[in-house]
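These are the structures, in structure tokens.
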Structure I
Amino acid sequence: MPKTITENNLLNHYVQDTHILNSHNRLIAEEITRELKTKIVGSNVITLERTTSTMDTAKKLAHTSFKNGTVIFAEEQTKGRGRSDHSWSCPKYKGLLFTLLLKHNMQPDHLCLLTGTMAVSITETIRETLHLPAEIKWPNDILIGGKKVGGVLVAFEKNLKKQSIFLIGIGINVNFTEEDLPGQTRLPATSLAIERKEPINRNFLAKALLQDIDKWYSILKNDHYRYITDRWREFCVTIGEKLTIIDCGKEYTGKVIDISNNGGLMMMLKNGEIKIFSGEHASIKY
């Protein structure tokens with residue numbers, strides 16, 4: 001049964017259900033999982049009031065006998081972070097902040113493809129559920145109208161049995177107002193509510209998102225990488241841009257021409273050379 005719990009008793013196998021505050025502003029595990037149509041993702045849904053970050057909590061859980069597909073949501077993070085350790089702030093009860101734990105035998109050097117799978121899932125959910133023109137800025141940013149609305153962070157752990165555990169952290173600005181948006185950031189920010197001009201039901205959105213993630217993860221598990229990269233290309237605003245990539249401390253400038261079949265960014269450099277950059281090591285210079 002899904003549980004709404006505190007972080008202190010998260011790892012207690014015999015934890016009991018606590019009082020669930022019946023408010024539409026709160027994420028409620030039972031509402032998210034009710035009639036949830038997934039095979040793996042959301043097999044167990046945990047909601048926390050407060051934690052340092054759902055990624056930190058997931059790393060602890062990864063070394064227990066957790067159920068594959070477990071999702072940890074938090075209403076508030078005190079030390080939320082994104083890619084390259086950038087901070088990620090979110091007002092309480094106004095975002096979707098969660099980490100998904102997956103037991104998967106994909107090689108760590110394919111993390112970029114897993115990142116792309118998640119980015120495609122989020123983008124598709126926003127487009128089909130909220131009818132907003134979400135796009136992907138390689139490798140992990142979700143944009144609407146050039147403004148960032150969400151992002152993906154993928155990490156890799158080995159548990160005590162040497163099993164590969166992938167931790168997928170996702171953050172989405174849902175019901176932010178203009179006043180809630182962060183100040184100076186590398187990308188201007190927005191929220192789904194701002195773009196829709198109305199508040200969003202977060203439990204409904206969480207359910208739709210978990211179902212899309214499950215669908216695309218199934219495609220990834222069955223090695224149908226081409227379906228993922230084709231969809232990624234369709235949503236990606238980075239293709240065609242002239243930009244500078246930082247890879248292992250070195251800068252490369254050129255024009256982005258494609259996304260490779262394993263999720264790398266293909267760029268034609270000034271000298272005509274075509275180079276592929278991996279999202280695990282490379283980042284766009286702003």
Structure II
Amino acid sequence: MKKAAIIGAGRLGTTLGYSLSQQGFHITAASCRSIPSARESVDIIGEGTPVTDNKKAVKNAETVILSVPDDSIKDVVKELSPLDLNKKFIFHCSGILSSRILLPLRKSGAVTASLHPVQSFPKKSRNPGLFKHIYFGIEGDEEALPLAKILVKKLGGRSFILEPDDKPLYHTACTIASNYLTVLMGLSESLLEKAGVSKKLRIKILLPLVKGTLDNIERNSVSGSLTGPVSRGDLETLTSHLKCLEAHPSLLRLYKDLAAQALEIAGKEKHLPPNKIRKIKALLE
């Protein structure tokens with residue numbers, strides 16, 4: 001297990017490779033579509049042979065990390081499946097695809113899994129602490145799961161087991177929490193721009209608010225951290241918000257949808273009396 005190869009040594013693959021190399025793993029090869037890209041990854045990791053041939057990459061490896069884009073996994077599997085993969089531990093890092101896509105490799109002798117870190121990786125990094133306390137969603141062969149857990153532990157992370165059919169829902173949740181938070185920040189910035197706030201101040205104004213909200217969620221849970229006009233049943237403020245968004249129909253629809261979700265949370269926590277909930281629902285229709 002200690003000899004590992006990376007196929008698709010991009011941002012995640014390279015960062016994984018470096019972190020594993022700091023935990024006693026020997027990175028034997030890094031495979032990319034171009035040699036310059038593979039060399040860059042090897043330079044960051046500090047060891048390994050840069051290659052573009054995936055078959056060469058796996059030759060001397062006990063563990064194989066498939067960190068290619070989701071739509072490339074099937075092609076890599078097809079390429080590797082004719083090889084003798086006896087007892088090689090092969091996993092992909094897709095959040096949405098299950099390990100079933102690796103079945104041809106299993107038939108060739110490999111033990112297979114999917115191992116997805118719940119974290120974003122904006123660049124190739126030498127920071128071994130990026131995986132510390134990060135959760136990894138894992139699923140796969142019965143023989144592969146203990147290996148996946150060991151690998152996550154070596155990285156300083158925490159693992160939890162998923163059912164293969166639940167991965168799309170799991171990945172949707174991660175996408176909403178990460179990517180769409182960024183989208184919401186962008187929309188908030190655009191509204192501040194329309195309100196006349198200077199560019200250099202917009203993000204500075206919003207970040208403490210968002211960080212405070214995340215801190216509250218960590219301490220008090222989602223339902224215990226809901227604030228704002230919906231949670232307090234402030235119809236006057238909600239009406240004002242909706243009115244100012246009338247000139248921006250797409251934002252108005254989004255605001256209503258988000259407010260309706262906030263109302264669901266507030267209703268479950270019994271923050272509001274039934275008559276107030278009915279009035280807010282009518283306002284959001």
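Bear in mind these aren't lab numbers, they're just calculated from the coordinates by the rules spelled out. Just so it is clear, the structure is predicted and the values come from calculations on it, not from any experiment. Cβ atoms are built from the backbone, for glycine too; each structure is taken alone.
Given structures I, II, which gives the highest value for distance in nm of label points 7 Å out along Cα→Cβ at positions 46 and 126?
I
Among I, II, considering only distance in nm of label points 7 Å out along Cα→Cβ at positions 70 and 142, which has the greatest calculated value?
Going through I, II one by one, distance in nm of label points 7 Å out along Cα→Cβ at positions 70 and 142 is largest in II.
Quick one: Rg/Rh (Cα atoms, Kirkwood Rh), for residues 166-205 alone came out at 1.03 when computed from one of I, II, so which one is it?
Only one of I, II returns 1.03 for Rg/Rh (Cα atoms, Kirkwood Rh), for residues 166-205 alone, namely I.
If relative contact order in percent (Cα under 8 Å, 6 or more apart) comes out at 12 when worked out from the coordinates, which of I, II was used? Let's see the in-between values first.
Values: I: 16; II: 12.
The value was obtained from structure II.
Using P(r) over Cα pairs in 5 Å bins from 0, in percent, for residues 78-189 alone as the calculated read-out, with 2, 12, 19, 19, 18, 14, 9, 3, 2, 1, 0 as its value, let me know the right label among I, II.
II
Taking helix-only ellipticity at 222 nm (-39500 (n - 2.57) for each DSSP H run of 4 or more, over all residues; to 500) from the coordinates of each of I, II, which one would give -16000?
Details: I: -7500; II: -16000.
Derived from II, not from the others.
Upon calculation of Rg/Rh (Cα atoms, Kirkwood Rh) from the atomic coordinates, which of the structures I, II produces 0.96?
Of the structures listed, the value fits I.
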